[in-house]
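What follows are several structures.
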Structure I
Amino acid sequence: MDDIPAFSRMRLGILASHGGSNMQAIIDATHQGVLAAEAVVVIGNNAGSMAASRAAAEGIPFHHLSGRTHPEFAELDAEICRVLADAGVDLVVLAGYMKKVGPKTIDRFPRRILNIHPALLPRFGGVGMYGIHVHEAVLAAGDKVTGVTVHLVDQEYDRGPIVARCEVGVNEGDDAPALAARVLEREHAFYVETLCKIASGELDLDTLS
């Protein structure tokens, strides 16, 4: 039973684009009392995504904000920032969010926006390095170890300070889908583990360089 007092919880704003499995792992951890946090709002750029359906099933307000709703990027950035601020978010968590976070949002939540990447940054990061493309690149490079990186978000893709990393082995005979599935499974647990350390004060985002 979850007996963590509500006032001690981090208020999470989650940004997601597609399946939302990392988001669900985080939400489940809050319900189970593993993570002293509460998901208070979900923003997505895809109104028909599984992430949107998951938010609805959990009773968490979902906002579809995208180039369709706000064609000008600056206006979209301002609206995302407003929704997060109005929800009283302490920490912004990107969970499979496939769009760039704008400067207004980054400035409003300095060192409080996290992303998870399915490789050991700085390897296999940057523009075009997402989803299956990351795992294809790992295999093409012949690496024997890949992993998961949680990092702070800044205005360059996958370049913000690293918060935490963990390794995942590359198995003989792996293809990209098999490797992707194994890394994703580790992502689910590792994102929660990292958020728990932030919530407890074991990890201080203000001291990262």
Structure II
Amino acid sequence: MSQAPGNLFILAAPSGAGKSSLIKALLERHADSSMHSNQMQVSVSHTTRAPRPGEKDGVHYHFVSKDAFEALIDKGVFFEWAEVFGNYYGTSRVVIEETLQRGIDVFSDIDWQGARQVKAQIPDTATIFVAPPSKDELLRRLTARNQDSDAIIKQRMEKAVEEISHYHEFDFIVINDNFDAALEELDAIVSARRLRKEKQIIRHEELFDNLLAK
């Protein structure tokens, strides 16, 4: 069996919709996979914002200064980058490309702007929009985290409207009302991408040669 390149998945959502929790749960579900072609990991983005409690450099984000980030922009390191709430966020081109070539699926947690930029460079990218079931529920989730002030929560709710307005640009849409159901839908998307003809032909070239031999 030959190794097919990994799949690149982009998940975008307004803050509080639950995309990070869904990605974490999906990776935990597949953590015991012994097949190299079934491995997956999250792309670790660069950011200029300060770490939140419990976040570790190199695990959740690569935390860098604004000057360092702008130097990386000048070097063309990023697939995409954007400024959100006064902080820079960016995704490394080299790391993602090398990981995909090893047959590992990569999940990138970025906004609609980043999704648009990456999709333009890698059209085969699967883009997934995760939406909350209602504005009231989104507000409840943001408030329940106890991480932000009322002013920041208001900003995030306003930002959510902008983010949601681009839902139609994505390949797949998952409504995170029931978490377990949303996780099943996300897993189904991953399975469908892995089973596409182009991937299966590479993986099973020897099998089909044998089946078609006269």
Structure III
Amino acid sequence: MDTKHRILDEALTLFSEQGYANVYVNDIAKRVGIKAPSLYKHYKNKQAIFDAIIEEMNRRFMEQAGSLNISGMDPTADAAIYQNMNEDSMVELGKNLFLYYLHDDYTRRFRKMLTIEQFRDKELAKVYQQQYFEMPLSYQGMLLGLLVSQGVLVTDNVPVMTLHFYAPIYLLLTVCDREPKREKEALKTLEEHLRQFDRIYGRAIA
């Protein structure tokens, strides 16, 4: 790992352990094993480090999505994939994405940091809201809306259907964050949720 990425990795660890506000550039530099002036050659300030962490997290997600043969960001492209996906394949994809969010160390540390900091920093509260509510609900709302328009799913209220889909998944993720031993139970519940979602909203593909 080069110095630039080591800075991000160590900064994220410190942010998740001590909170964003309690970590200073000198702390990050010391953790990396360099002097602060050397760190500034890579990032101009702590905010730049934070922004780069988000970019890296998104890059890692896109890489994971690609390995699962979905876009993860383009609901139109993904709707075409889901349209022809049977229920078992959909459940398997859902489990793989859940496990990625649960176990990818970078993503896990970022989520831990924002979960803590949302109560202490208004700006980070906005980031938390965007990362774990606004962005997922926007993407999934568009995706599910397209599937409704294609006749794959049936509802007269896409926003509520989107909440029905996403809320249990996020809840199970937070349960496993607090109690890792419940992962097996959560995966079982996740599968039951996804299959029931299909039954409730009437997927056309058996």
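Values in this text are rule-based calculations from the coordinates and carry no lab data. Owing to the predicted nature of the structure, the values given are computational and were not obtained by experimental measurement.
A few comments on the model shown:
- If semi-axes √(5λ) of the Cα gyration tensor in Å, for residues 26-81 alone is computed and equals 26, 13, 7, the structure in I, II, III: I
- Among I, II, III, which structure scores highest (criterion: Cα Rg over 2.2 N^0.38 Å): III
- Of the structures I, II, III, the one that -11500 was derived from, the read-out being helix-only ellipticity at 222 nm (-39500 (n - 2.57) for each DSSP H run of 4 or more, over all residues; to 500): I
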